[in-house]
1. Of the structures labelled 1, 2, 3, one was used to calculate Rg and Dmax of the Cα atoms in Å, for residues 30-437 alone, giving 28.2, 93. Name it.
2. In terms of distance in nm of label points 7 Å out along Cα→Cβ at positions 46 and 590, which of structures 1, 2, 3 is highest?
3. Check the numbers for distance in nm of label points 7 Å out along Cα→Cβ at positions 486 and 550 across 1, 2, 3 and tell me which is largest.
Structure 1
């Protein structure tokens, strides 16, 4: 047996099931290595010829962006543990921090080598479309003068060479910045200098000759003209390098009178974090210089990556965007999110008084959610608006509506989560702006991140107050709603409304944790409900033989939940898991997880919705949530799990999960050794995301045809989102 302290209660959990030890490390995937496997699946999309060429480049860029965050947070944390002498194994695959770092290097080096191999292949493929990514000495002679002019006018004035000697110490280089190392013969000695490339100048420059377009990286341009920075001396050697720094620094909440100020201090510290990775353009580097830089940065062999191409391939986001006008046929066909089937052309407030309304983004437009807040802000019958914000867009229309509501006398309470990683600066800005507009702004709870997605609108209707609640799986972000798959429900259910009111009062004031009617709120409660529901499913299966669990999430890491799923599998319950990213459970192991199936879908959209289904002997119980089955979501975040009680919506969710489990184009299954493979069968090709786009477009077309005839619109319809949507069709 093992023991776990939960909310002051000593819980006793069983390690063994009969004579089977469910804690053996071979039954688990390490969290970090599983994440690298997910990032490899992202890279596979860059090799999928069914994706247009520019989209393949985009996936290479996504791979790089993901990896930057992985090093700044996960690898940085492991390195800190090693430095502190911490050598306790993690609780699943039982690898020590040092062992994890060693295996990360092996696996990630293979991934990065493959990334650059694919990048160089795609660069060659671009040539057939008259686009060439070249170095300056590969440009036609007639363009060299244009290149020199661009350098002297647009680049040279921004550069500051930093000599390194007794009077000039090694500079503090910015996180993720590009730098050029230079060896110079100063006649008396060989000296070194570093040229940091400013982040505000373009990463690449474009030159045209005839039908051909030449792309030249800024670091190659600077290197080509490097002698202009060291006139009178001879440049012996140059190479480009990049440092990734530890961004997983602690926010000291205790004693902070104003968390805004503490967050601003934290952001400054992040820029000065210790180096956790050194990337080097391996096409030109000298070993002795690299060793010297490693010593200056205190990085080791495991932290160094040599790459066969330009550093920081997140540049491809910008390059793809730049090339899209000329090569738009090499991008996905433009997809416009469609009218929500559950809403149709109805007014959102009128319809929600009659039944729950379901939304599935980005197949269905996020515009009704934006207008839910906007219309509430404009309606004189609205008394109060309360909302949680975790990540929002930089020009968020929802923020503007909240400001407008507060400025016009409505009670507006907004929880802005200042600790949302890498969005802290953005959220500090919004918090100050909302406060200035008269909103009541709260910053979350001490030591917990508020990751819940909930909005509450209180209106006076027929002389009584009515509450409208939106609950979702994803952020109130109108930009990411076009590329992340997420779900939400708007309801006027009285018990959920009461729960929403209590939830916001709990966050904003001083009160004991409420006893909720229907909402299940982490920390702890969501995990407890999952364990109880799985137990119930096990018991139901023993009685009826039809136990079934389906869970869709981003990641599964929580040991308690994994152990309970193993127990369900051993009891014969069929468990189907749709997990995009990290999965610490190995399925299909005889006698342990043989009744568990794990599928990962990586495609055009980022799978982000969380759905939890329990068959319950035909009395289906299905939930949506902001939470993954990760320990951090279970115990370190304020999350909401909410039931789907409308049977039409519940059936739609079940059909959706079965659709994803049948995806034999973008679906991969995990085998019992932890390896992922594309799903291959003799069934007709099925891409679940493409299927849902077509379904949504077919519905949108029917609505367009039904509303093609001129008609008199009601006042509510004239105010509604659908009018704008129909006008888009007319354009």
Structure 2
């Protein structure tokens, strides 16, 4: 709940009256030479500026004033309010002024509107003759907020909300709702979901939604007719290309308007809703939204949680609440909604990581691919991709790197057209720029529509497929990734996967020419699809390039080795792995896109893991090779998923994380690196009879031998 700065709005009426006379003014100009005359309680005030600012901030919460660098001024509603102030007795809010306030609260444009509705709902549930303290406690409990105990008492905050409701004419002195209060409570801002696709850019830039009256067959469509139900103050969530990309507030209800999009796909007559867009800093991928919540919502989602071919649909309170709880940036724009009295469907009903691992492990085994059980390779590989969608597989040629990646891609199955959700792209030595992955605009070709034509290589076509199928995971396998300088051709991906900023052109196939063209000449770029996973295989010899630290820092790096005892004459060439069930594949994508999953399901030994990593950080700092917040975050995600797949041993998870995220950073000359390796080896050995980090210790021993023999060492052997 929002703290209200003054007890009564009417105490600032004279400030608003003076502002109406001046048109625009600063605090100093409004107070004049005798500030005491402006307030109801005449006398000397220690800080009249602060008191005046509190009054004006309160008025701004009710959409009566605005502030800019030049000072304060009245809004249109504020002017109507100020014109009706009785200068002879200004210390109350009359019926006309209360009507102005009711209009602002009913429309939902005032910042206080959602809190007023919460307060009204709480008052409805309060017993007769409730106290201000009772109201304050009930409000804090409803908002799950304990700040009032520290900053203001329940008594004073309850009194502020009671006075606000009385002055706005929403409740009587006795606490019962007035007719206006019942009307405001019944007119809660609705939240709408709109599917825009190619029209997003034009509708965003124009500040509107538009839908035709009739289809080409002359029939109305229910998801177009909903435009007539949208009201000023409603909230719209804008879905385009696999993600929620913006939130807007409706500024004017629907009116008849001709087609403003310039497209021939619809009839000319239609409806237009004016709305104020605000793009999200981080788009919300469809798979990141709980699947159970999508299914429970119904339209605009199918029974499996995918998006229907509809335009505008009103969202249920339970779904809005689920969005607000999971995505803080969305929560700042969404209205508070009352609890429906029954639990909402949560992600706990979706397949757990343990089920996903078991399913994938069975698929790998069925394919005939074998790895030593003690290596935990399959479990750690799956856990690492859930933690971060980029992995590098290095080590001995023919040790199963590409085969393991292919088994995962085969487990991802095929799309509705029967196309595999994985692709193996061999990296060529002549890849010298990002166009090798993301293509380029082909200036030598033109399209019939005049839209720019793009050359789209196999990898980019696959990425665009992933963007158009956001519920399911897609795997891009870059074979022999270091045959070319990775930073040169992969920089856009490395930037996009971290920043989640738009890096991809929004392309579509032109049906007449079969060429890839920009979907809309005014369209902006798209972020990398969150359901895209990338695995690169690496072999190290004199024909390949070294990885830079910034590449290794963004990936989980696995080393594949084969001992003499593991060579088995009975092994056969692996076959394709069976595809996973649809529900489990969607769960895989959803888990990977849940940024806070490890906070909700931390590893049981998280504190011990963090303590050891701090020791490791101090050791690496001696050679200026320490890691940052991102590495710690990704290790904790990996450990959380590793435990959730069925192995809760903290030392095992930390041992594997050290191998995959920390040791790849260690490289350099003997003088610089050997002391660090020796210190890390001592930490891995521990003080007991069995080393706590055996895999890490074995790798460090090999690296120490290498640096002493060659005077230089890196992770890849």
Structure 3
């Protein structure tokens, strides 16, 4: 009948219709109190008390003006959502706003404790009251917590401040000096800029469905940054999994303001990292988080997938097309394989529900079903030298009401206490827009990780799959959730995707396979756990540019195996030029893969296969050019595997911004989308349409155009030809003799 949640849904960028705004008011601020009430409610009153005094009544009015983010890609009130799985969430948010009542409190003062509750009445005279809620005003001061600093202390004297309310510390804040010639890279995977100087940002795991570059949000944040361009490189790591914020010279040029949530103990650990070169700083950061694990060379071959490849027949037909057009594919990701209620059983399989994990023999696969012989399919793909990954989601769906095996799994999760919990002990129900109200296994627990992955073990041991696409991972909202490892939501939510990829990597290792997981969400500590891709994006030039920035920044934080849905996965198929430019760039990235979003099997088909793009665009160049790029990629595999091995061992990242190898060259920052692939290759992506040639900056040294063999001298900007079938790439001259055969079409892979 009436609901108030002081902290709302936990959405990090938007307020909800039933919360207190701001949730933690400062001294002198008033707060807007919102409640959501049933349609039968005719009046709502807030009983407001100060320091235990007799409550006064504050009447509420119906409706409110939405605040917070509410932008495309969120389910916050207001703003437009770009379809997909968010459309229904936007509709729910609009309905919720219609049932909201609000009141503004008097100004809150530090040192006082305020209590309030709500009383609702209906036309029949019935009344209902909420429980009492408490709030105190917070203030910033010079004391109240403790910074534990290791490394060379770079904190500006006198800049440390603490935010505390009546119950203890909430946040810490300090400043760092930033020299005029220094640039700041890091903070995890970032889509908006490589150099964050002049920007303000935060670090919180979030599913920004498309347009990440426009909104400055990310699936894969890290409380770490690398500063380079001065006499020596340096950086810092906030050893926390709580939310952090950064103003990198935006408000005050020459100063970096760092702010972080703290626990009630008020302790924040800050480690300053130093070294002559950026790779030394990154190496020190990875000492904290864990080093990447080396993956097998096959991950460097072309990855293929489409969200509508939902039958065995369709999968084999698409693989046949690759063979027909001489487009070598090394990895197939099958997303639409499962019943999508358990994510353990192939759709159409017949079996009895069980309390124990199933084996392959427990399933019957009808000959006329979508997957008549999963093991036979995987065996056939292996005969074709194609590895297979299956899609996963770390949730137990409850809508529609679970039946059959899903009901067993949901009951086990609840009865055994295996789920993430609300503060009152109830199982957490996903507050996000994707799979709403689903239960979430508490993967911070080894027991729960074992239980969750045991249900999938037959897929590896008996069906023979080679890895998992560990999609999702951003579903934990709320500062007061409870985890089995003792953390609350403010400290545990960011670690959920780390535990998730770890769980599936451990399963693969236990079955004698390499730990190949493919994730989009993560945090500091994700580096040792598999490969990553840049999440959901439209097929636009802007998304292309944003994805390159994401790859450069993710690698600067220690992510070795990274890729993206080349040319985007959502919306109408890209035009031929965007598709081939994106394919050309992806040929020289750690993971080369294409993928397409589910389109309800409507026509025209939106697969991102080269033949479908050719058919949709009418451009006959697409298939032959893509095929040449894919064959070149095959020949690059030994080089990529060797360079990845060096990166894993502590060297510079595989895909890296020019600042890693040339930190003292200020000219590189005028070309932020150029990057190195290993020690030898300099990649100049073509990210604008209608460009027959591009300017490229060549750092000091001798370079060779890989397509013509022409030698070029570095330390200057040159103009390079940019035909669609020959993306501008140069090779450091000292490596050319061994790499020259790779760029010959007739060379063996």
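1. Numbers: 1: 25.3, 86; 2: 28.2, 93; 3: 27.1, 81.
Checking each candidate, the match is 2.
2. Details: 1: 4.0; 2: 5.5; 3: 4.8.
Evaluating distance in nm of label points 7 Å out along Cα→Cβ at positions 46 and 590 on every structure, the highest lands on 2.
3. Details: 1: 2.3; 2: 1.3; 3: 3.6.
The structure with the largest value is 3.
A short reminder: the numbers here are calculations on the coordinates, not readings from a lab. What you see is a predicted model; the values in this text were computed from it and never measured. Cβ atoms are built from the backbone, for glycine too; each structure is taken alone.
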